[in-house]
Each structure stands twice: as structure tokens, then as C-alpha cells.
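Each structure below appears as C-alpha cells.
Only the coordinates and a few stated rules stand behind these numbers; no lab work does. All values derive from a computational prediction rather than experimental measurement. Cβ atoms are built from the backbone, for glycine too; each structure is taken alone.
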Structure P
């Protein structure tokens, strides 16, 4: 074996979690290699320019979506016509809905501070509101409560603020115990479900953080941990100004910046390298076997291998005989959560300017009576108002996500109902919306969350970052132990994993 192919650590996958652990390890002087099967870093945090989609064609775009558990379920007009008429030129489309929690002031900021900052990254913050029965109620942020919510809670003697204050009264053991308690159970015990307006506002925020529709399955402990440890310290520093926000230029700008930081520490990223096998000898990992985009087989050696692929797919790259049968079945049985993710190009704004700058949530676009596990929620933004670089001048980019279960996301009939319903829903709220649509892409991701943050899987219940069965095997990403929403969850996992490898405590709780 060529010494150039020997590393201290090999990381499989250049997603957010993989890049996070790799960068922290490279910062300590370790020789680290990141292997990525696609032609770009980011994992599910990908972005595409419309010109790139047009130049490389519909088959390429669909293949790229498929690498991240996403498909094109429909479009108007058809994708070929969009490409032929260059309707997507000037737009930047993220793969999925990629708002960043508290505009990047959560675990994302913790990680950035650990690696010395990412000065080239800009974020555009967004306030969020819940639309319910014809009214908009602004989210609690930085301790500020919508006056109507405050008045309603006072008149009915309902302690609405408990959702936001109770986390700070709990120790970590109590929060861990609450991982197995549903939002619905917790809310009923405190009388918060007694008023539908107040409860809808709480539940819509909980779904935003958990990406789960059903309040009986949302882990309240997972949300509380994020409030206490990711948001709490930033409140005291005066850094929490927004509920969410977007990375300027598209979400992929962030993993690209992290990759540059990683390489500045001496790390190496090899794109177009798909891992076929994790090598094992005498109970310890020894390296990996890969195939390149040119179909060349290579081997790399390392005593530490970090898998950033979804945990359920672990045994596609490593023989299951190295693990207890129960551990294999439990790992393969973890379930994710999916989403219908529409993009629309608009020729004008038909909503008030203030609304165009919000992220707007609604607890029911389609009721569960239509065949869903629970009423289907939506969160949408006019993303190009927040970040004008994402759409051509005079045009606007609408992005949204409607969480659905993994099974529902693979059910064409249920997905078709959502595709048909969405324009009508928006028209009901904002007359003239349908006429403002130039084009629409209907994407479906069946792993919006690799492991759903449910009462049986959240937080500490996920796959441990260190394998208990093979020496040198570690896991990162949103399917391994980590906390928080979406990208923050993957980042937290990467930091926890790096701490395990280095024997350090980076403070992620």
C-alpha cells in the first residue's frame, strides 16, 4: 500500500456531519481524507443553479436528486420545457427546504467558533409566523411574544410561555427523560391544549423544529434540549434575532466554506469516490475500498473510519456479521421523515410585503381524513425576498416544505393530492397567487430527516457515534447521536463524534 493512501482518519460522505467531524480532526493535525460519491460537497445541503440544470439536462438533475433520497414527482410545465425555454435561469434551488435554525446562531455557530469562524459566509435572517383561521401570529423570538397571544393566554389563565421557559428549569437528565414524552402529552398535562389558537402556535413551532406532523410523536425533550443548550447561551449574548434564515447564495455555500476550512488545515476531499466496503481485520477497521467516477477501484487505509451515510444503510458498506443481530435489526429499523418540497418561480408578489419577508407556517394544508397520518403542515418563504441573489430581477422564488412520513412520501397518490392542493391553498390565502406562477417543481424527499425526532428515536436514543462492536468505527450525521433541527443536528453529531475520537468535550449537550 502506497503511504500516500494511508490516513489517520477516513470520513465517508461530505455531508454536513462528515465535514464537521473531519474539520475538527484536521484542525488537530491529523491526516484526514473525506470521500464523497457525488461531484460536490454538502450531502443533502445541495444547491443548483438553474443554468447548470439547463446545461446538464433533466437526466443529470434527476440523478443528482436521487443521490439524496429525492425525486421529481411533478412539474408545470414539464422539466424538458422549462429547460428548453430556460425558465430556471437566474434561480438557485436548494435540494429541499434549507432554512437554518435561528439564522445560524444555534449549533452551527458553536461549530464555526470552534474552527475559528467562516468569515465568507453571510446569512439572511427571517422572522416566522403562524397562519391560523385567517390570522397571523408572530413567533416568540428573543423573549418577545405577540401581544394578542399574551392577551389571550392571560384571559384564559393558560401559561403559554412554559413551552419556551420550562427547558431552562430542567437539568440534562430530566430533558433526556422527556425525549420519550410527546408534545401532546406534555401540553395536555400543563393545560396548554385548552385553547386552539395557543396550542396551534406551539404545535406549529414544534413541527418546525421536529419536522413531524403528529404531536403524539414529536419528542418534547429533543426540542427542549435545543432551546436550553443551542439557543439559551446565545440569548444571553444577544445573538437571537430571528427564528430562521437562509445562507446567502444557497445552502451549499456553507458546506463549501467548511470544506475550504478543512483543506486549509491539510485535509483532503476526493469527489466522485464511492465507498464500496469498509475493511475489517481482527475486530478493527483498517480502511476502505472505493470506486471512482472513472470506475477505478482504489483502497485507502486508516485505523479510524467515520461513516456519514444514513445509519440504516451501514450494512451496504460493511458486513453485518461483525455486529449482533439485534443491533443490525434495530439500526435498519430506524425510520426517517419525508417531505413534499415545492419550488415556484413567481412573476409578482400578491401578498403584503411584510408577509413576503416572513416564514409562514400553517398546521393544515390537507387533513388526515385524506389518508395521511396527521394533518399536513406547511412552512413557506418567498426565499428570494430574503436573499435577492436567488432569483432573476423582477422574479421571485417561493420555497416550502410539507412534512409527511417516509411511507407517505413514497405513496404517489398521497403526494399527488398535495401537489394538486398547494396552489389552491395559497390562492385561498392570497387571491391571485395562481396567476403569479411562471413554473413549479414538485420535489419529494423521503429522508428529509434521516431519523425522525420521535419519542422512540430522538437525541440520545439514536445510533451512538462510536460503534460498540468494532474498534475504530464511528458515525456522524443526522442519523447518529445529535440534537437539534436539520443541519444543526448533523453539525452537533459531527462535533460529538470528533470529541469521542479526540477524547475531548466540545460542550455540545
Structure Q
């Protein structure tokens, strides 16, 4: 941190990530708390066991195609920064910057903050004093402010015991990751293994706890296909307080992708660490395929288990888990309700422990990976100069890690991360589509570039991804404007910032 802008840059990362560690980053970044909670919201949207599964199958198909497509880009350009580099090389530096800007402002930091606060929330199961309502310093409440389709504000600002727990683990994991990528990888390997085991336990114990009432309600007599047909219309609340619209099956499945796609996101984080992966031309594509494949199989299995233990339909006033069903599981904690069926009186604590492990590992993976993007941006003169240096001893982008940590902790205190995350999935989809378009562009503009791995199913599967993601984006723009237009606005805010950095920023290559 004492280096000057003209110092000789430290550009050699330590190749400390093997195939297992790279795969652990993919899986660990994907598995947070979403799979344990999101199915309730999806179930309320679709009202059909078949469409609940369909939502996760669509997410699975898109994620696998995305991973197969990114594999080619990762093997072709195995350098720190990953998706930022692919966009920069295929579409130009401005597109790379807009991605990095959105990643820093919302996608990565907002997700870390949200997952960290989820850690604090579930820590409260064991220590009731850890709660979002237990204020240490309450700065105040920001009233709701309606701006077109957006609702800004409506949040509490200050330090409570739940976001304090989040800040503590974010700072701790940032500190540990400054001691070298190998230590970060060890933490990631341990916690990813533990959270995969936790998901397997949900599946196995759910099989033991399967309920005849739930099985009859969800699978027998054609109930599985209830509300799943081309002729069925589903009610959707358009915007904030706008009239309810009736939409068809393809549209409702696209709308509920907000939940399933977000729960499966961050699989691309491993590409950010390409500069530290051993034999990246082989291990990067392989880790993407293995990691996404294993996680998505577990996710789909979990949803079948939920349907085997709890009826899909329920009542918000239900007195028991069976009466509330998946749709109205207490605080949307579907997995907890399943574990309560298996271990009455203990299920909540067992599930809370599993989610603590899951969220801790997720925060570590995202802290480790995100800092590499800001490092790459700094090397291009598009981020703080100090973030583009590696420490002499551990070869980690320590400044980049701490800048990320600072902004994430501020989001925790502001309470704004929840609103920011509402806007994330649309912005994420935009950049996924642009990156896969970049695959086509690079095939044309750099036909002779070394490609140790070529995208499976090219050009059909990448084109299918673009069509599916574009359809979901158009549907969300139409029916969820309160989430999509602000997301687009956040991306576009990066345009003036880009030109400021271009004018005043200095790339490290100019000092080499």
C-alpha cells in the first residue's frame, strides 16, 4: 500500500488454485441462502408443482449453457478479471468498465452484504440478541420515495447486531484473503464441502420425512400439472400498485426466474481468479461445468424434496408447516420447515447451522473473486491506482480487497443492499448476454486465436442462451419495471464515470 504510481508493478499472481479449489469457488459462490428460501416466492408466483420445477430446470439449462460458453473465453484468456476482460476484448473497454462498475456498486458488493446479513439473521436462531431490531446505533429511517416505477428509501440506517455480524465476517474474510490465495482456497474448500454436505442432508432427510399428504397434494391425480398449461392464465402484479395482469405459462416462468437465477448466480466468479488457477486452459472450463452441474442437480433435487414433504398450496394463516405449505412457509424458510418435519423441535436449529456454513463460505468465495476484477480494472487505469498492485509477500490485491470491504460494509449499514439486489438480476442478465455475444464476435475477429476448449454446441446453444435471456429481460421490463429500469439506470450511470476515469486515470502499463 506504500507503492507509488510509478513503482514497478507486482503482476505475478501465485498459481495456488487447483481444479478442486476452482470448482469449490464456482459451487461456493453459487450456494448461499437462496435455495433454502426462494422456492416459496416462486411457488406463490406459479401456483403449480410442475412450474416450480420448470423454473429451476430453465435456470439449470441457462446456467449450464452459460458455463459451457464461458469455458471457451476462460481458456482463451486465462487472466485475472475474467468476464471484465472478455467484455473488454470483444466489445471494447467501455463495456468492460460498465460491467466492473456495476459489479462493484451492486452485483458483488450488494450480494456479499445481503449474504452477510443473512448470516447474522440465522445466527440469531442460536443467539437471540443478534437481530435486525436490536440497534447499537440507530441513525434514522429514510422514508419511501416514489420515482416512476421505483421506490427508493424505505430503509433503516445504522448499526444493529445482525449487520454487525455481517460486517465482522466480511472484515474477517477480507483479512484472511490478504494472507494469500492458498489460505482463501483452504477456507473455500472446507466450507463448500460442508455446504454441499448440508444440501445432501436436506435431500436425504427429506426423503425420510416425506409426507403422504404432501405427496398426494403435489403428485397424485394430475395435481403435479395443476395450473401448468398453455390455456392457464396467471395473475401478476405489474409494478408498484399497478393493475394485476394475466399472463401465460412462458411469461410467468420468465418472471419467477428472478428468484431461481439469483440463487444460481455468481458461477462466473471463478473466471475472475483465472490468473491464480493452475493449468487454467483445462481447469477453468472444467471447473465451470463441474461446479454448475453439481449445484444445479442438488437444487432440483431439493425442490422435489420440498414437494415430497410440504404441499405446494397453503395458507398464510396456517397453524402448522403442512397447513402453510411451500407458498407460505414461515418467513419463506422452506428448508427449515422440511427439517422441522424430520426433526420436530430441532429442525430450525439444524437448518440454521447449515445456512450459517453456507453463507460464510459464499461470502468468502465472493470476497476472494471480486477483488480480482477491480485489480484488472486498475491495471487499465479504470479504478483506483493502488488497487492494481499485489502485495510483495502474499501476491494478493490487498488494496482491492479492502476497498471492496469498505463499500460492502457501508451497504450493510445503509440497509440499501436489499433494494440494490432487487435490481441486480436484470443487470446480470444484460452482461451475460453481452458476454456470449462477445463469443460470436471473437470467433469472427480472432479466428486464429488459441482455443484450448471450444464451446460445446456452438453456435446453437450460445444462441439459445441469448434468446432465452433476452426473453426473460423483455418480460421483466414489461411486468417488473420497479426492478429492471433502476438496474439499467445503475449500469448507465457508469458512462460518465468511465469518461472521468479515462481522462484522469492512469493505466499501470504506462508506468511499466
Structure R
């Protein structure tokens, strides 16, 4: 007989009870108070009481505008006039320093410099340089904070966007919106705490896949996952009652389903069952709240003049930006908008102006709209992609057109509201917009700073999972970027 098996069979009852004393005590406690333990396990903020922050938050709500694909910083915000004299010259090895490349350009015989074809203008009291293809941004540089020294660890889209949204390149972890929901709780019981919209871009040359994993709750309770609003047809599937089904019948059927789920929950204490009950109830309440939310026909004509006529077209970025304002007005904590097609490996001249036209006026309108309604101080607005683009050209190069590959070493993001010091410019890069020369800000630092404005110490904002105190910022040290905070 296997020695281990022999020991297992011969172990005495006294030895078993002694070795398992703590386990039996826990089991006894669980049998005495199953409902209390289950409630603790499925609490919206297990380990942190709901809506209890570590200190007073500067931002109560967030609108995060993610430009999927990586906007080219040197064509928009990182002005590099020295590059005009470097056209079609090779990127010096002293600049690249052996840094890794994607497989899309690693096989190129040379890396010719592609200066930006766009003119820049120094704007506002801050003196921020802005590209000619962002005329509305020129008007509000003093309303926002620019971080020109963002950097990340990932060089390809899926791990980079996953890192930007969840703090880890490996999928399956909670995103920033889910952490916000978990820690802050709800402001409106009739609408989701966390809403996601995927806007349609005018140009669709190279659309990236956008997965629901990006708004997952990961190991947090399921009710903190983002609720995706569709950009065509009903915003939520089955939001309307089926033909012939009255609200009373709907309520009765829902009560019956919930009763069955409650029985199952009392037996198994499965947190997913509790989440399912809450989701059914939220769906019922949204049948009344969502139609009012999405009825933008009630907006005055001045709103459409501000956001542009595209705001009237469901699914456009302008339309989702307007809906985002209506959502934060009604207490949605976190609104995430994804705008696709910024992956400009080629045809920068053809695609980039269209991308900017999609978002420039709506972003300006959103910020001004929040400001005039007294919502900007408590609403944090974030704009950015998952990485930047290379100064050297991918593929063909001419003075009129070029392409740019992925570049994780430096890129630009902007944010406003929520306690950020407006009119601030942080960070510098070298003449090639390739390496950071001053004030680097990692994605982890960005996350720590956002959590700080929401009232959380990122090192103490944790959730117990797999025996570890899990954090959005992970185990590598991160810092709050106080230089951009008021």
C-alpha cells in the first residue's frame, strides 16, 4: 500500500479533530450564520464598505474616451519641428537603442523618418502646441491637462488595451470602471453604475476588435461589470415588453424567477446567483429609465449646435458623447466610450483627419457642456489610446503620406475635471518623439492618480482573491502624479 494512503486510513479521530480544529470551527460558524457570510461574500464592496472611500473624492464620476488603436502623438500633440530636416533619413540607433519592434516593421531594411505633415499652433495661456486637424481642441487647451510622457509595457493592441483598462496584460481582471463601481457604489438605482458604448468611426479602413473582456468585473462580484449600450436599435436588448405582455405580467414572471433564484442562493450561496437576481431587477427598472435617458430629441437645438449634427445619428462618437453627459447627469458613475480605427499603419493623410473630425468637436462640446452645467468639477474626463506611434514610417513614405507603427515608449493623453489642474502640460520627449526625457508617467501611475481622485489609496484599495490582496495597480510600485492635480 502507498505509505500516504496507509497513513490516511490509520489516522486517529483525535488526530483528525486536532488537525482540523480551525476548519471545523469555521464550518460551525458558517452553519450558524450562512446568510451573514453569504452577504459578506457578495457585498458590492467586500473588504471595503460600499461608497466608503479612504479620503474625500475630488471626482464622483468618470467619462473615459478610449481611442482604440493608438493615436499618433507627433501628428496631434507632440510637436517636433526638428524632424522636418530629417525627412527620409534613418532613425539613429542611438535613439532606438535596440528597443523591440513589432513584426510589422522589424523586417524593414530601414526606418525612414516621417515628419508630421500637419501644421501646429501654440495655443492658450498654457502654450500647448496643437495640430491643425484639432481646431476645437485649440480652443480649450487651458481647460485640460496634457500628459505627453505616458508609457506602457505592451507593444501590441490586445495586451496594451488590456493593460490600460485592467492594469494587467493578461485578460480576466477587473477593469477601471468595475473597480470604480466596486468602491463607490451606485448613485441611481434605476441605471447601471458602469455603462459602455462603442462608437462607430466614419473611416473603417482598419477596425480593431473590441472585446467585452475590457469591461469585465473579473474576480469582483458580477454586478460591477459594465453594461453595454448598443448604438443601433434598442440600446438594451429586450428593453421593451414582448407584444401582448403587460407590465403586471412581466412583474409577476420576474417575481417567480427571483423566488427560484433566492431558493438556489439560500442552498448554495453562489454569488453569481445573487448577481443574477440583481440584474433581473435592474433590467426591470431600466425599462422605465433607459427610454428617458436615450430620448435625445428632447435636447434643445443649441445642444446640437454645440456637439454637431452627427450627435443626432445613433452610434456616432458625437451621439455617444451627448449620451455620456446625460448619463452622468442621472448618476451613472462610470461611462466608457470606445472609438475605433486609430491604428494608422498606413494612409495617415487619409484617415487621421477623419478620426479627428469624429471626436474633436464632440470632445470640446462635452467638456463645455459639463462645465456650464456645473458638473465638470466632480466629473473626470479622460482621453487617450493604449500606446503611441513611431516617428519612422511603416511602408511607403512621401511628403504627402506615410504610416506609423505601434510605439509604447511615449504617447500623449489628456484629462480634465475631477480635481485635475487645468492648463497643465506634463512631460517631455526627445526630438524624435521616441524616448521620454522628463517626467515619465506609466500606466500604473495613471491608474493610481485616477483612483486618488476617486478617493482611494491605490495601495489599500484591494479585493481578496486567490489568497492575495489584489489591486488595480498590481505589485510593481506606482505613484500618484501630484504635478497634474490641483
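Which structure, out of P, Q, R, was relative contact order in percent (Cα under 8 Å, 6 or more apart) calculated from, if the result is 24?
Only one of P, Q, R returns 24 for relative contact order in percent (Cα under 8 Å, 6 or more apart), namely P.
With distance in nm of label points 7 Å out along Cα→Cβ at positions 244 and 404 coming out at 4.3, pick the structure among P, Q, R it was computed from.
Computed on structure Q.
Hey, P(r) over Cα pairs in 10 Å bins from 0, in percent, for residues 268-307 alone derived from one of P, Q, R reads 28, 38, 21, 12, 1; which structure? Could you put the intermediate results ahead of the total?
Details: P: 29, 54, 16, 1; Q: 28, 38, 21, 12, 1; R: 24, 28, 21, 16, 9, 2.
It traces back to Q.
Quick check on the output: 173 is volume of the Cα convex hull per residue in Å³, for residues 76-363 alone, derived from one of P, Q, R. Which one produced it?
Working through the options, I get structure R.
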